[in-house]
Structure P
Amino acid sequence: MSSHLKNIKNYVAGIDIGGSHITTGIVDLNKGGLLDDFIVRKRVDSKAPAEEIFSAWCMAIQELWQHYGVSSCRLGFAMPGPFNYATGVSLIKGFDKFEALYQMNIREELARCLSIDKEDLRFRNDAEAFLEGEVYGGAAKGYTHAAGVTLGTGFGSAFSHNGQTGDAELSVTQYKGEKIEEFVSTRGIVRRYKELTGRSIRDAREAAELYHSDPDAAAAFNIFAIDLTWILKILIENEQPEIVVIGGSIAHSWELFMKTVIGNISEAMPDAPKIVKAALAENAALVGGAFCFKK
């Protein structure tokens, strides 16, 4: 066993399950931070068969264990919804990801794959985990009331009041006849660009790369900003936060859309809260996921 992990009970592997990746690292529960800043990140095809998805997840976790010279540890997952976090059963259907896992018991499958006790796996909403990490040691530290959203393959929303975080469950909010997640996500930007041009792009990163040379890419981000403003206003009205933290892969392109969003919200809401970019990036969800075992 690595000298880093002699007191294994203080450590949990925080695991962030995204629509295109798995990221994992060891979190020190006492210090509330990532150990050594070492992470394992692997690409995962969320449209693959269940066996392929589980294999990719288990390989990433085993690589982390191998790095620290341990054969197991507790696992705290930041998992997108809809999901039964208490039982570990996936309810994800109709979100263009992880369809193969629908109604499967993820806890049982991973426990079997990794040869560990089912009680050593816990799950929580990914946006909730992200916000808890940011409240504990990131951009929302010191705030009593906070809210957060994650912008990536999907859309996540969360609140934190007096240190208690929860899922704001806004991804399924109806907007223009569809779920808002269809607009404020990677596929929203990709779809909007295709509607404007008739051409396909891979993801939001490609749209960002085209932003300064292609007016249609800029237009796609401008429409994204309008749609994001709409749902952020609902989150702010519902939760009355002092600060809103924005994270997820699309937040890396902050300068392309957030000035518009912040301007729109400030104009519509005179007492609008501070809106900031996440400080811990993806490490926030790792810390928040591991904190499943701190409660």
Structure Q
Amino acid sequence: MPLAIAKPGVTRVGWIGTGVMGRWMCQHLMSKGFSATVYNRSKEKTQPLTELGAKVVDSPKAVAEQSDVVFAIVGFPADVREVFLGTNGALAGSKPGTILVDMTTSEPSLAVEIYETAKKKGVHSVDAPVSGGDVGAKNAALSIMIGGEAATIEALNPLFECMGKTIIHQGAPGAGQHTKMVNQILISSNMVALCEGLLYGYKSGLDLETVFKSVSVGAAGSKALEVLGPRILARNFEPGFYVEHFIKDMGIALDESKRMGISMPGLALAHQLYLALQAQGYGRKGTQALMLALEHISNVKR
């Protein structure tokens, strides 16, 4: 029997992980008329959603028991495994026909494992990591990269359209996560160049606000420069995406690269620089805080 297309007022949504991005993503679904049952380890982070009418429960299993589609966006692969496959995970509370959607950036192999384990229970699963950070989440402008069966994704499209502007089926289970690794590899070296360029401008005595007007519109321009450049200039290192999560993503990409037998020297360098940043105590800052590590290496006082 074909899966029903998600509809407001009919499809019950579950949401696991209401942090910097998850809160906004779930809120967009609710604003379009979808009811939501939510879980977060820190219950206080669910408050903005409860104020809009979301029901809070005590486990991912309880989320699934009251939902037709269960989304999760959490921190690390171990968290993904726990919230989906653990004793009190979403799969344990799912009935046949439930759809599980992992929007965390995680391991492609884990996405395949969740898919295969869920299938044995008659439950559907897709991996759908996102790019766009806190701004993209808040503005419902995320890029969503999806791995899974076409029929399942078709049923989910009305939900994805509430959260993102670029929604692309990349292929079989795990393909969404592989695509996100490409995304993170592209970002990693770009972030090094972004911070090095601005550091050079500062040290040479230029006015960085004026420099930004020139370089942001030419070939050196990028989404990272557009969004994170102004934050660096304002010395705002609060997270749109955590350093520790970016380190996790680069580690996954390096592991996958090693498995495939390909060399990634640029990615490895970026990974080491971010590890240094984390060692300096900035793991819970935003990725733009890489500037602090580079300033430290060059003994630049700000």
Structure R
Amino acid sequence: MEPPIPLVEGVTHRDVVVDGLRIHVAEAGSGSPVVLQHGWPQHWWAWRKVIPALAEHHRVICPDLRGFGWSAAPGDGDMLKERLARDLIGVLDALGLERVALAGHDWGAFAGFLACLRAPERFSGFGAMAIIHPWPPVARPTPKRLASVSYQFVIAAPLIGGAFLRQPAMARRFLARAGGGVWSTEEVDEYAAALSRPSTADATVALYRQFLVKELKPLTSGRYADARLQVPTRMIVGERDPVITADGLAGFETHADEMTLEWVPAAAHWLPEQVPELVVERIAALPAP
């Protein structure tokens, strides 16, 4: 059973169909369109502190990734990041939007990168938050680095990951720790209620297993080496992000025409909730469609 959709003043909800899959979309405001794509382990509500200010001058569109929030889970279990990028472009088609400004966080930002590479004509500007770019340098694993991403291996493990996430108490405990004090108890409960649903737990396992098994090696071996980012892009990363590091973001300059990197002092991973005013300013500054 799906938990009720949380209320945010001025936000309406609808479903669109993309390649036969139902995708939930939250919307607010009117004007120049801005699409906000959440990452894991969240849903559209991750943008709740950003939506009201942006909606004063923009039509704000927040899709839920397949399998997350109130979107349907794929029957074939396809959670490859290229698929998420195609979903994003499919949402634009379903809403009749030819060109938008785009911002993404975490895996939503990586899907945004791939969507911009796939269809640059659809995006006037892109804000990528708390994620690597598609040209990561090959870095030798260190104990500290492995520890920071160890949760991915647990989640992707057969049987273990899904069973762990399906337990609301365990999901709550994990999220409380992952949030690093950014989320209140009520906010942790909101995310845990959605994350612990069997369909979302399965989508999470597929998201990380497919990344580790099918996508990581090609990515670090130069899968996108010949792709050039033409969309004006601003990467925004918290200086205290436990996963994204400076050495992991090196080397993008030869692959992007207009991409800059901004480090946010004292911020960690959850930028739309930790520094919403800054996020609003950066998104509002993206080139308009």
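Quick look at the numbers
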quantity: Read-out percent of Cα pairs over 24 Å apart, for residues 55-150 alone, computed value 33, structure in P, Q, R; calculated: P
quantity: Which of P, Q, R leads on Kirkwood radius over Cα pairs in Å, largest value; calculated: Q
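Where a number appears in this text, it was derived from the coordinates with a stated rule and is not lab data. For clarity, every value in this text was computed on a predicted model and none was experimentally measured.
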